[in-house]
Structure I
Amino acid sequence: MSRIALVSAMHEELAAVLARMPDEQKTVVAGREFWVGHWHGQEVVAVLSRIGKVAAATTATVLIERFGVNRILFTGVAGGLAPQVNVGDVVVAREFIQHDMDASPLFARHEVPLTGMTRFPADPTLSHALAVAAPLAMQDMLATLHPSQWLNLDLAKAQFHQGLIVSGDRFVSQTMESQALRRELPDALAVEMECAAMAQVCHDYGVPLAAVRIISDRADDSAHVDFQRFIQSIASRYSAAVLDRVLFALAA
């Protein structure tokens, strides 16, 4: 059996995903709503990750243990860290680090104790599928958006990046903290609160994971766009568009 998990970070993203599933059925486990159905003939389970590393790890574990998923795709927003990563850009993960993991001096900083690992890789096959779909999905989304919904962003010039995404149990929104992260992890492209924990669970179970994040802010003191409007107008549409293309490709 092949069953793919579609994990969203926000309610609006999940709603956009469920709108593409004609036969979704809800099951509640561990206080979470899991929606089982089909998309482009693929058997899928859609769910919110919830916020933070423990919540995301619980969600990943239930997906694997209870629903038997053998691939996980994550979509959501993130803060841009690298200078070249701007609001409206898209980052496909190649690897993940928990930036707040520190069991030193017993283990090296960022190393997950007893694993010997600091960086957890994203699945190359699924990541390639996301990387191929990402720019095409942006075109799909822009075709449905009125320019007034672009939130003063030039989304037609959005850049696509692949590399390191870092996760931690802090919402990074201050310039000093984002600068400290860039000094500590100079190749980090974006910061969020879930995927590195999910990557650790998926590594333990041998389940492929890939993630794509659209940049909603620069993880600093400046307010670039209205966050809630960004989620509703842009992020939710983009998540559905990229998953639509990936699932169609996987079904081919």
Structure II
Amino acid sequence: MKEVFKMWKSTKMVVLVALCAGLYAALLIPFKAIVLIPGITEVRPASALPIVFGLLFGPAGAWGSAIGNLIGDFFGSLGVGSIFGFFGNFMFAYVPYKIWQNLGIVDKEDAEPNLKSGRKVVAFIVAALGGALSCALVIGWGLELLGMVPFAALGAIISMNNLVPSIILGIPLLLVLYPRIKKWDLLWTDIMPEEDLPQTGGRARIGSIIMVLGIGFGMIGGFVVALGAGQEAFSFASSVAEGMSVVLVAGIGVVATFIGSFMQ
């Protein structure tokens, strides 16, 4: 995860953060009127952008997605939940490029996100799923913790609201953008010094596996408990509110996701 912090030394990467944030906010704001949950979320075709930003611009795409979402919140949904929205949208772009790099779906010899093979299209879909669910997990857990929106409802809406545009719009968008970004030498792996790039190999792969398992456990476990299964096992007696069972289970997933992220 060192590249997330070391990228701020690069002027080009900082400019890419600003560009990603501006584009994301510009596409989010016009759809703020098409509300799904008042004050929380809305129809978001802009959700196609974070995975593309992440694969092309790496940590700059992650920071840009987080900041862009926060800017968008100023136009109708700003609140304490925006804190979790910031981190959720960061993970929306961060998780995909880590999955792409470390899970072995893509050949190391041809790891650039050009979608020139069926294997890379599959990797894109897996990466999009991971990004969409990680965003839903962080935001759903946070707003359940605050008592604002039930985890199951918000998690399901955010997951679908993120995943569908990521796949349907993200694939053609990446196909169009990649050749130009490559030609202009703006891929993050071409911009950042080699010593600042994240290490790949055993530790990074284990981190990615822990991250993916954390996302899966948090989402599936949170839904299962929210729907009533296992309440007795996770409530630790009647003194603990039912909602806290969901917070606990989803929270374990959030913690595992971030531990896995820091290992990469």
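Using mean count of other Cβ atoms within 10 Å over residues 22-29 as the calculated read-out, with 11.5 as its value, let me know the right label among I, II.
Details: I: 11.5; II: 18.6.
The structure behind it is I.
Identify the structure, out of I, II, from whose coordinates FRET efficiency 1/(1 + (r/R0)^6) of positions 46 and 86 (r between Cβ atoms, R0 = 30 Å, to 0.05) was calculated to give 0.55. Working shown, then result.
Details: I: 0.55; II: 1.00.
The read-out was computed on structure I.
Can you spot which of I, II the value 0.55 was calculated from, given it is FRET efficiency 1/(1 + (r/R0)^6) of positions 102 and 158 (r between Cβ atoms, R0 = 35 Å, to 0.05)? Mind dumping the intermediate values first?
Values: I: 0.55; II: 0.90.
Attributed to the structure labelled I.
Which of I, II yields 30 for relative contact order in percent (Cα under 8 Å, 6 or more apart), as computed? Walk me through the intermediate numbers first.
Values: I: 30; II: 21.
Clearly, the read-out refers to I.
Given that helix-only ellipticity at 222 nm (-39500 (n - 2.57) for each DSSP H run of 4 or more, over all residues; to 500), derived from a single structure, equals -10000, which label among I, II identifies that structure? If you can, show how the numbers build up before the last one.
Numbers: I: -10000; II: -23000.
The read-out was computed on structure I.
For volume of the Cα convex hull per residue in Å³, for residues 142-181 alone, which of I, II scores largest?
Answer by largest value of volume of the Cα convex hull per residue in Å³, for residues 142-181 alone: I.
Which structure, out of I, II, was mean count of other Cβ atoms within 10 Å over residues 6-13 derived from, given a value of 23.2?
Working: I: 23.2; II: 16.2.
The read-out was computed on structure I.
Quick note: the coordinates plus some simple rules give every number you see, no bench work behind them. Keep in mind that what you see is a predicted model, and the values were worked out from it rather than measured. Cβ atoms are built from the backbone, for glycine too; each structure is taken alone.
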